[in-house]
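The structures considered in this document are given below.
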Structure 1
Amino acid sequence: MSLSSEDSILLKKIRTEIVPASEILEQRITEFSSAISGQQSSDQTQADVGKMVAGIAEFREMIDTWFPEKPDDSVQLRSSRHDSRNKLNHLFGAIQLLQIAPEVADHVELVTSLCEALEDNLKIISQQPTEPSSSRPLFSAESAKEETAGSQSGEDAIILVADDDPENREIYARLLEPNGFECHFAENGRIAVEKIENGDFDAVLLDIQMPEMDGFEVLSRLRETGQLRQTPVIVVTGLQEEQDAVRCIEIGAEDFLSRPIRPALLMARLNASLEKKRLREQVFEQHFTRELARELARNPDPMKMQARKAQVSVLFCDIRRFSTISERLGPTQTIDWLSGVMGEFSTSVIDHGGVLVDYTGDELMAMWGAPNEQPNHAELACKAAIEILDKLPAINEKWGPIVDAETLVGVGINSGEALVGNIGTHKKFKYGPLGTVVNLASRVQGATKYLKTPLLITGNTREQLPDDLMSRRLCQVRVQNIRCPVDLYQVASGSSNSQSHFFSLSRSYEKALTHFEKGEYQHASAILGDVLVVTPNDGPSLQLMSRVVEAMLGQDEDFSTIWELPGK
């Protein structure tokens, strides 16, 4: 492809103007270098000044190579303009970093004239105003520190910089890392794609002209794999043609910036992209731990969201006497109380790796075992429940004087196979389980009212607990709409002293329960009598004694040791 007439005119104009402009730039850099070398300055500042001096010398040496009288074609001219702009961008990068250095504070006029000379050279190569809508120079010494100090923190965001130029990569690191960003680098497009596919990045800064795979190919590859939907890509390049920006945005780039770039502008664009990503994460954080929410927002695995069978543990937690208390409090205080209490319970669920499935008035529903597999899901659910109960004294100390009542709860847990996935709609995301395991967990929560104990689990859950989580089998029940009888257990909580008492209580209680189930009611009654002398307020023992007495009176010919619960 030969050089077009339009490009021939452009080349002639660049050749005519760039040599005298580069001479002025070299003079400004020499003046600046002399001023800095005449005072004490850090090794880093001296190194940055040395890069500027070497950079302008190399730039001037390369002018005839970049812009010969007879270039091969328009492609070569386009590449030469990119390379020459890149060299100027290195100089801009050095001055950006120098503007932050304290040694430069006394050389405002020199820095300003240097920036103006840099901009003049850039405009010649670009053949368009750098900022046509602004009278302010691209960089000003007065605003440099203000811009850097005013940029928002990266909040430990992980950024991938894909750029084949080592000097550009160094500039990125020195600009971004002090502002809280963690930078990773890719030397070409192929490596960038590999790192994005295997890594965990909050955003990508992408150059266009790179070896092996250019920026356009990278964007296309990311769009094909779906990565662009969740990982914002900001194209930062020396190319300035409008069609390049249009093409990048069309492929899926979040934003497009042409070099040279003010640090504050780069920070603003990065933080805007990260804020959009953060909003996506907040949708998931309504249900999942923050780590899992970030994972799903960055790289949503369709298999995790689609309905599938999984082994899970489901927890229901209900606030007792809610209707009575809320009627007395009124709506405003009720919402404050409910929000404060449920906030504490939700924290316990999330801290133990659970999924917050739903709030239904005064009831919380949570799940473990999906979307990520958790082999110890039953243990995690029980530990979350124990923590909820352990929080009640502090909750009552805070809210007792306000609501004029004690906050009490009933917690039920069941484990088994469920169908899990997005059980909401296309308008409202809601991740959770469906199936008998859920219905039974709800019924078990209801059974806490009859057994006068705040926490019950099923035998399915008990089978999966480690030995250090003590429990006692309380009874076998049949709940509404569930055909098979269910074993119910109480899990120990509290201090080591209370657990020691629980162990002793459990041994005696379970002996009584065994006699009861064998029809040996007098033996069961004798043991329970001794238990109630030591622990007179033990709800399960009182309930079992009541059933033993009922059996001994023999008034019910159809009496069964399997307890038919009177309600949900």
Structure 2
Amino acid sequence: MTSPVPPTVASAAGETAEAQRRQSRSRLRTPQENGALLQIPLISQLVVAAQKNAAALATGGRDAEWARLWPSLEERKDVRTEVLAAAEAWTQRLLHAALGPVDPRSHCGGWAGIRTVDGLWFVTGHQPALFHPGVWIKNFAASRLARAQCGAVGLNLIVDNDLAPSPAVAVPEGSTSEPRWGSVPYDAPQITGPWEETQVANRLVFSSFGDRLGTALSQWGWSPLVRELWPRVLRAESELGNPGWAFAAARTATEWEWGFGNLEIPLSAVCQLRGFQRFTIRLLNQLPRFHTIYNKTLADYRQLYKLRSQTHPVPDLRREHDWLEAPFWIWRNRERQRRRLLIRLQAGEIELADGREVLGTFPPGEEGLTAGIHVLQSLASRGIKLRTRALTTTLFSRLYFADLFIHGIGGAKYDEITDQIVEQFCGGAPPVYATLSATLRLPLPAFDETVEDLRRLKQSLRAAEQHPQDFLDNPAEAETRLLVEELDRLIQVQHAWRRGEANSQELASQAPTRYRQLQQLRQRLLASTRQARERISARLKLIEQHLAANLVLRNREFAFCLFPTDLLRSFAEDACRAIG
């Protein structure tokens, strides 16, 4: 089997794999300038990267090693057929929920070109949260890349198996000189659970969020996107019954109106497709081997990056007696707690459990594949949900239907581990993934001072304490001049002694006395630098205040719905212009 191109950015010949990974990771830094874009590889190179991935994956084949997870061309085409049909249906459903009856081929500005299973697939994904614009840039890029290729697909995975955060968004409060963090809730607090299981807890809080957020931002002088977005969220939530899906529906409608028309599908829907179930059963059949490789890869990763926590970036898969933890979540409908899927081989059968009871059994090996799929389907019919975890999400996506997966910074770091698992477990080099992130700040006035300015002032304050002769308030005073002259004389003597230009024995015997004299002179001169040090300290305090203010005023993590619509749209178009 021909292997895909390696996952890291091209580096010098002879470097070890670890050195290449370090080099790639070292480039994953949040863009600092407003409007700046992190792109690895360059956006202009992403189509070529996708083409190379597609060519390499097209030569794939599992031969007799059916459990290595590497899909055959036929399997990959079958999965893409399923995903495409489901994504088209879900996109229509989301647009209808947000806008009412629409025809995506004629309504809005979204791309309505022909999408095929054989075209290039540009895939990204994120939680259905009110994320910051730097995350949103992935969706715009996937759409623009697909639009430029005949038959291509831009697809966003709505990662609704992740835990929903606290239902509130951060906002800037106070004044420009003294800003502070504020918070506007969009729902009442509730027990944390997967997005898929989330429901509105307080209708009054939820329905009034758009108005309350708009009012909270009115002092800054712009009208935020939330005023247009929230009526769509409310309409979609009333139809879909899930706030996360409603957020995704309103965002999708906005993207289509702006001319960025991706297909959308929740990960919960992907996990119900037959192709995913085949992938799951094949992985479970080889879980002991996968378990070992998974944990060894995590250990190597922690050692490489000197991470002490055994739960970072993700916990190891556990072993409990003869049960092995599989890399999937499992829970029952309406439950808020995700449970670990456990597997064991018992009496010639593979048993599935959630830590409380055995949920199903099927024969091992390829001959038990159909039976295993039936077990997973029966779980779904009983309201039991099996979902991917972070690494299995992209493992399945990148191998089975994506030609290029577009990550943010966090996902790119996670997928360093996925790359190693693919190499060791699947027996081939992983397809390349892209990393895109951006920085867009709210149009708030901020201060110009930098951390470097603060560092220089701290150095000046230390210098004033160590070399007071350079910071005198009144250097022309007679007494001060005499003190400076005596200090200079003693320093010159000290230098002469160290250079061996004078009687070293005599100067050595005088060293303790000379040291005391130098310290006394510095202390006397220090009293004559009070005004200079006070000026430096006052400036230092002001810069510290300004930098603290900038932590709010220049923060890139504010939710996209806080921004002016025109600013967001221009940001998306400018960032994607390099694609052509």
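Computed from the coordinates by the stated procedures, all read-outs in this text should not be read as laboratory data. Bear in mind the structure is a predicted one, so any value in this text is a computation, not a measurement.
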Notebook entry, point to check: To which of 1, 2 does the computed value 8 (relative contact order in percent (Cα under 8 Å, 6 or more apart)) belong?
Noted result: 1
Note to self: Given -18500 as the derived value for helix-only ellipticity at 222 nm (-39500 (n - 2.57) for each DSSP H run of 4 or more, over all residues; to 500), which of the supplied structures 1, 2 does it correspond to?
What the structure shows: 1
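A value of 1.04 was derived for Rg/Rh (Cα atoms, Kirkwood Rh), for residues 335-438 alone; which structure in 1, 2 was it taken from?
So the calculation was done on 2.
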Next item on the list: Assign the value 47, calculated as percent of Cα pairs over 36 Å apart, to the correct structure from 1, 2.
Entry: 2
